[in-house]
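**Q** Read through the structures below before going on.
No lab work stands behind these numbers, since they all come straight from the coordinates. Everything numeric in this text was worked out from a predicted model, so none of it was measured. Cβ atoms are built from the backbone, for glycine too; each structure is taken alone.
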Structure 1
């Protein structure tokens, strides 16, 4: 084993060990503080529910650890044993560049899907069932899985084919053309997904509460948003978790509310949640995220172009037959290691945006109690961890911990009264 390979292998294990240590740290913190009812939740949660919340998070963490260890072992076996054999087989088929790439990446995707099936089944029908979340039938699970596989095959085939076509036609500037294509494709999918893909899985219908719909329309008019429709989605066919979201680009939005959310929240709480989502649009968080993502993608694609020009990766991993596709897999592996130290930066800005959206919701509605009540209900209904370890949330939380959010909103209200 050469020095470079030892360094890469060592870095991978450091990253994996650090991730497991964070999980252990968070579990220990939860077991120590998980039975303490925070003042913000007094009267809303009892010891039985708090114990259930702790158990749910502990069981999910333990299950994630087992599945992660299994997946990492399989991945390393593929990377250091099977990749060389698999790559040589693809090369020996003497297919065209584009068709070789399709076969190479689609077969890997199908393999990953097959491996993930037992874990998905256990998570859905064992853990989620145990804690009262799952409402999905085996028939619906099979239907969703098959639809997802067909859709991902179509989209991946399109992406891979066009990207490889651009690489073949423009060997020196493909990184630029591929970046442009991915950008346009991503925006296109943001437009059509709510109308073409999502209805394949869910049934959308206008909300029955006209008073709530009018309240939402008036609230969005204050923000400067035009709401095309307000829909409820039959999320209860699959889960009892609650959620709400916006779709659409620009000033015209489509608001979707889980039917589970409509059942558990009152009008003012729903308006507070939607005011928070409107805050993301008003503060241009989605646009900033898109720009940041595309700038990073631009840099990474250029760096990938430079690295893929050489045989450096092939030599490090002792691949017998050089191929563009094997280089991409190896580059993705190294990239996944390098990206880990940057995750706190990404999550920092995400949490900052959430705090700004919370403030906007309060400024728009002037109603701190409804937003706090909504956050309490969301945490309670989803059995969210009320006591995450600070270091764990630094690396894993895109939203501030719920107690931190509630205390910030209360401080905003106190400051306004003063």
Structure 2
């Protein structure tokens, strides 16, 4: 990251009551090293885990703890009006619930309601709380109002249990912070059509053919493009992800449905990013009722090719900048180059899904971007949100060079 990349940015760091509160100290150090001016607000529970003096020493500001402090009873308004970003790290299940309900019963929750600054929550919790339906509903509510809520990681928790709830990696958090604070508005004249996720091709009413795509890369692209000012139409196959706030999202199931929706919106688009992992085959004749074993040891299914959505668009191009994706297990460059040429693409993003932490379902990715002239950029392993921004940067350069 560039030195003093956040110079002049004012950040309010809200610290919740979690054993992960000590990690907020490391974030504070990173933020100040990048030039940010950080003021810390601690909840009463947070002060049970760590003292305000630590944050005061590192931030150079008094730590705020009381909504009714006698020295400045308008602290929540001052912080709300001057903040470029409010970062709550760690965000406990209790804080997430209070924010989702719009409560204002302490300094942190009050200044959040009073501020128009972007809000980023970094969850950390134990005991299976992250997956509780009520917590998930609260997260959904916040995301639908435009709040950025990171997903916690899976692993060993403070209790010793294994599960979802670990504090996200520092690099993931910093990537999100920098994206929110340095987001350019360079796509405000562009109309983007983006696809994501897998497709489901029916075998019978209860079974289907699909692949391992989670849709995370496409969702990151749609959200990043919208934040950079683009008008986005987002067509997604079946995933467990929440649609990006403010993005026109269309849900489909099959390859044929995805093709129909892509063709409906293609003419208006200036940029088309085909990040979906569309199934290559479908059943020629799906069963109308559930297939039974009936003692059969083997079952043969007749398969037919699904529509080549990207290839079929080539004949309809009227100047759209088209980007494809290639998920490969071998001969990465050769296969990506072939697809780039055969499908009439302007750019292709290729990744080797056999690499650790770069395959389907992960929050990180590593890729090589190619155009007609060869390799444009080799992207090392990074959060998919960060990769989405880099891909959009590369597309923007190409669009500018066209003019």
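**Q** The value -0.30, -0.55, -1.24 for log10 I(q)/I(0) by the Debye sum over Cα atoms at q = 0.06, 0.08, 0.12 Å⁻¹ was derived from one model only; which of 1, 2 is it?
**A** 1
**Q** With volume of the Cα convex hull per residue in Å³, for residues 247-374 alone derived from the coordinates and found to be 171, which of 1, 2 does the value describe?
**A** The value was obtained from structure 2.
**Q** Moving to a separate point now. Figure out for me which of the structures 1, 2 the number 2.4 belongs to, where distance in nm of label points 7 Å out along Cα→Cβ at positions 143 and 199 was derived from the coordinates.
**A** Source structure: 2.
**Q** Here Cα extents along the principal axes in Å, for residues 151-382 alone was calculated and came to 60, 58, 36; which of the structures 1, 2 was it taken from?
**A** Label of the originating structure: 2.
**Q** For the read-out relative contact order in percent (Cα under 8 Å, 6 or more apart), a value of 11 was computed from one structure; give its label from 1, 2.
**A** Only one of 1, 2 returns 11 for relative contact order in percent (Cα under 8 Å, 6 or more apart), namely 2.
**Q** With distance in nm of label points 7 Å out along Cα→Cβ at positions 15 and 359 computed per structure, which member of 1, 2 shows the largest figure?
**A** 2
**Q** The value -23500 for helix-only ellipticity at 222 nm (-39500 (n - 2.57) for each DSSP H run of 4 or more, over all residues; to 500) was derived from one model only; which of 1, 2 is it?
**A** So the calculation was done on 1.
**Q** Just checking, which of 1, 2 has the largest value of distance in nm of label points 7 Å out along Cα→Cβ at positions 47 and 159?
**A** Comparing 1, 2, the top value of distance in nm of label points 7 Å out along Cα→Cβ at positions 47 and 159 belongs to 1.
**Q** Looking at structures 1, 2, which one was FRET efficiency 1/(1 + (r/R0)^6) of positions 87 and 303 (r between Cβ atoms, R0 = 30 Å, to 0.05) calculated from, given that it came out as 0.85?
**A** Working through the options, I get structure 1.
**Q** I have 1.1 for distance in nm of label points 7 Å out along Cα→Cβ at positions 167 and 335, calculated from one of the structures 1, 2. Which structure is it?
**A** Structure of origin is 1.
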